[in-house]
1. Given a computed value of 6.6 for mean count of other Cβ atoms within 10 Å over residues 16-23, which structure among 1, 2 does it belong to?
2. Ranked by mean count of other Cβ atoms within 10 Å over residues 8-15, which of 1, 2 sits at the highest value?
3. Just checking, which of 1, 2 has the largest value of relative contact order in percent (Cα under 8 Å, 6 or more apart)?
4. Here mean count of other Cβ atoms within 10 Å over residues 48-55 was calculated and came to 10.4; which of the structures 1, 2 was it taken from?
5. Check the numbers for mean count of other Cβ atoms within 10 Å over residues 40-47 across 1, 2 and tell me which is largest.
6. Taking -11500 as the value of helix-only ellipticity at 222 nm (-39500 (n - 2.57) for each DSSP H run of 4 or more, over all residues; to 500) derived from one of the structures shown (1, 2), identify that structure.
7. Which one of 1, 2 has P(r) over Cα pairs in 10 Å bins from 0, in percent, for residues 24-79 alone, as calculated from the coordinates, equal to 19, 36, 33, 12, 0?
8. Of the structures labelled 1, 2, which one yields 43, 37, 19 when Cα extents along the principal axes in Å is computed from its coordinates?
Structure 1
Amino acid sequence: MKTQQAPYQAHLFVCTKTRGDQRKSCGDGDNPDLKTILKDEVKQRGWKSAVRVSEASCLGVCDAGPNIMIYPQKIWLSGVTRADVPKILELVGSLVSESA
């Protein structure tokens, strides 16, 4: 096993887990699109080498979802909607510029 430092200044984990309408989950509604939207915005802003957007399965707090975790900053966002994307990008931009 090789251990190395992560190459990204910020890594967004977007939960897209769905429970098939059995109970509330992060993948309900338009949340699966959040990952795509964030990924596209990161690319358009030229942050691709500094910011990674990944799909995550269950983060364990479905009732608070949709959820996004940002690491290594240990930031947890809950109840995220498309309307929150500009605020998320502003936050991520501040993290990237702080670390640059």
Structure 2
Amino acid sequence: MRRQFPRISELRPLMQFGRPGLDRRAARLARAADIDDLRTIAQRRTPRPAFDYVDGAAGQELTARRTREAFAATELLPRILHGTAAADLSTPIAGATSALPFGIA
């Protein structure tokens, strides 16, 4: 197998970097991974009475607790690649086929 260096014209689209953003709110929201992260951000940024009103539930919060329990008990079954006997992960990289592509950015 003969090694080849990639052409600059092939690499140029991969080397375009975006400008760093100065909007701290957008960066903070982009780092949020789930609803709990968003709730934490809202709790820090929203005045306490307004947050407690929106976040809380009536009475003993029985309905809110049961809803959380029902959601936690729900099992999601992904159907991606369902029924495939053999998956082929090979892909061409820099002119050669790689059986298991792996990259570090």
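1. Values: 1: 12.4; 2: 6.6.
So the calculation was done on 2.
2. 1
3. 1
4. Working: 1: 17.1; 2: 10.4.
The read-out was computed on structure 2.
5. Structure 1 comes out on top.
6. Comparing all candidates, it corresponds to 2.
7. Source structure: 2.
8. Numbers: 1: 43, 37, 19; 2: 73, 45, 15.
Source structure: 1.
FYI, it's all coordinate maths here, none of it is from the lab. What you see is a predicted model; the values in this text were computed from it and never measured. Cβ atoms are built from the backbone, for glycine too; each structure is taken alone.
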